[in-house]
Structure I
Amino acid sequence: MTSSFEALLPSTERALLHRVAVAQAEGRAPSLAAGVVREGETVWFGSRSCVDGHAPDAETQFRIGSITKVFTAVLVLRLRDEGLLALEDPLEKHLQDTGVGEVTIAQLLGHSAGLGAETPAPWWERTPGTVRPTLADVLGERPQPHPAGRLHHYSNPGYTLLGSLVEALRGVSWEEALRAEILEPLGLRRTTAQPVAPHAGGFAVHPWADVMLPEPSQDLGLMAPAGQLWSTVGDLCRFAAFLAEGDERVLARSSVEEMRVPAAPPAPGEAEAAYGLGLQVVRRDGRTFIGHTGSLPGFVACLWVSVEDGLAAVTLANATSGPLVGLVTAELITIVAEAEPRLPEPWRPLPAAEVDQELLALTGSWYWGTYAYGLRVGPERGVILEPLRGAGRRASFRALPEGGWIGLDGYYAGETLRVVRREDGSVSHLDLASFVFTREPYEPGDAVPGGVEEAGWRGL
């Protein structure tokens, strides 16, 4: 999100505060705090508490549970970008003697490795990590109840393996790598593995009475990469801005965008939800949200980003159950998006250095059989190919140094588009994954696979 700070309208701020107040009251949370990011800047913060005068501020820590997994995934993607591993590598190439070494790093990131959802008893979230001192203790006797790569099955132990992978390749603890490689560069000074005052206490609220109990706060040990962290609305808003645009000090934009791509088919009954490489991808009311939810005894949390709207929101509460923070966070974004729609960037012509006369000559209509397509110039000498009418496959392409273009999205992602020329240098056709696009539909003499009947077009 490019920075162009502008305060929200008072009516929008009132609507946001109302939503937070309703969430805290109806969700029966001791306290609830939330923030909104627009174009990379935190533009709103609000909170409510059951104790008058003691509402949390933007720097009050809450436990964030599985939002921790996003941080772990970023550490793994950094290793990939440095060439220290490939996502297709089997785990055993870098971390031996786990008993599940044939699963790939990508499968672990996307929860498609077939591993179990939880550790063996006792419940890992309410017991100290010393109960599970080794990976064998974390994985148990039946670590892989599903075949690898076949379906999405959320796995907390999978992220313990990824944390151990980071430690093996970095030679430092997961917490040290996290601090040096993410927290310090992004200025997340209030995100820590252990609580640092001021922080909220975690509570269980009785489901049938307005009373509550303190929840224990455990050091999760080896399970820390799956859910250990404490953070604040302020820090998570800054992290949300990073997830929208990337930051070369931590992870390039292209790698952050890669994290958003669904890595496996969604589970049955979850057509509107998918999982990328450490990021949840949720479709709700016409908007796509990327980010993560989190919970540990005493706390619930959510961070959503709507890249298309240039908005993000964070919600944190200190109750084991109650506030539907995933829904609330999405609604905070929707309130701003609908009350103050994002203004499009002004149209500007291409920089003079990007004007390529040969490329301009390729623009216009092209035909795949009788399907009409238009080719137009994109940024940085890229191109966009889209149907001119009816259904068809639209795709954007990035220019390749050696010539031609590589598909970035849709059906043609990863496929090569190239110009095929005749002996005299004139353009014969476009070749895209063996599909031939010609200037005219089935023109005699054109390079149409199977040829064109010489008699040409005819009537009945």
Structure II
Amino acid sequence: MTDLYDELFPTTRRALLHRIAVAQTEGRTPSLVAAVVRDGRPVWSGARSMIDGHAPTPDVQYRIGSITKTFVAVLVLRLRDEGLLDLADPLGRHLPGTAADGATVAQLLSHSAGLAAETPAPWWERTDGALRPELADVLEGERPLRHPAGRLHHYSNPGFALLGALVERLRGEPWGDVLHREVLEPLGMDRTTLLPQHPHAGGFAVHPWADVMLPEPLTDTGVMAPAGQLWSTTTDLARWAAFLATGDDKVLAADTVAEMRRPAVGPEGDDWSDSYGLGLQLIRHEGRLLHGHSGSMPGFSAGLWISGTDGLAAITMANATNGTNTTRVAADLIALTARHEPRLPEPWRPLPEVDEELLALTGPWYWGAAGHALHLKADRVLELVTLTGGARHSRFRPEPDGTWTGLDNYYAGETLRIVRTADGSVSHLDLGSFVLTREPYGPADVIPGGLDPRGWSAG
């Protein structure tokens, strides 16, 4: 049987090992572990350590910090998909009495609720959660709201503490127990835990001006745990990356996972390099759009990033407070793998069966004088593309009532209808009230507003 961690070419494996070796050396990191996932399967794992001959294995736990938020977001979206809440619901409808009562669930997931970035003192990441035992302790203060809700992205750790409490309120049990039963167990992630379990790495701070270290405390952050408490391994996070790439009906459908990675608040500027969806970060790296999350807690940093276009994901974890940009390293691992072993396209195959009526709909259509073409895809999906290079193209999913619903781009959510004449032949297409005909602006009787009786002319 082929070793799952030995599926890349030797030159690729060498390049990946070199990248993490440089990161561990230049970042002055006690240890660093990494993994690459291709098409849902782990294909490479590597590690570097300050101790010769004792590099961590893929089963060693590291603290993953804010990657925890991706797990909490999945729990919340499961509640939504079950009909127990709506993303537009104000938090106070389900969890009343906090300073964020008016913020919506979607705003909390996307860090656009305007909440403070951190809790009141003391620094929550490095102190025991017993110092703030109640949910009210994470936001109480003179200014719990820093910005108007829904206006901009402002990262908030307390916001995810509230979401964890929301899960507990609607499930009636601790969010960690819900996470284990509904997510970790179905995905086979038995090494992802709220508190460290042997074997696990210790966390360190490395002195900025000398090659010496200081141990960091391994705290239980209590009610702030949904913001960054989890510990995991490269093996488990490889499974999580595969899930965040395609979904899994045991946990969350593919459509809902795709919803998580859409920007929820408009990025600022035309050349944006990072944005945020529903519990997932989005970044651009070497021309690729990646989704995932970074994470850090005192003594640890981590990055988990996915390139849907390449079918690749990478995980990097280190046990030092600063020094190694684990997000950059993970993104580089994706880029290196894609460069050395670019993804092979799926072979072209004909449709397994052909609906003659749908086949007759394919070809050119015109919205006024603008040319479009309709293509027939598998599963009765229709794809409308512009012939002039414009952006108004979409795929359409068939519905039981004989219409189609737009899946993406300009016509996402819009309805495409086939309009027939009295004898049953196709007259035109109605796309959200737009009329598409087989000829430019014709026939006249179906064009809203009619046509000049003189018809087309030279001027």
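Taking distance in nm of label points 7 Å out along Cα→Cβ at positions 132 and 412 from the coordinates of each of I, II, which one would give 4.6? Source structure: I. Have a look at I, II and say which one yields 2.0 for distance in nm of label points 7 Å out along Cα→Cβ at positions 76 and 260, as calculated. It was calculated from structure I.
We did not get these values from a lab; they are worked out from the coordinates using the rules stated. Model, not experiment: these values are computed from the prediction. Cβ atoms are built from the backbone, for glycine too; each structure is taken alone.
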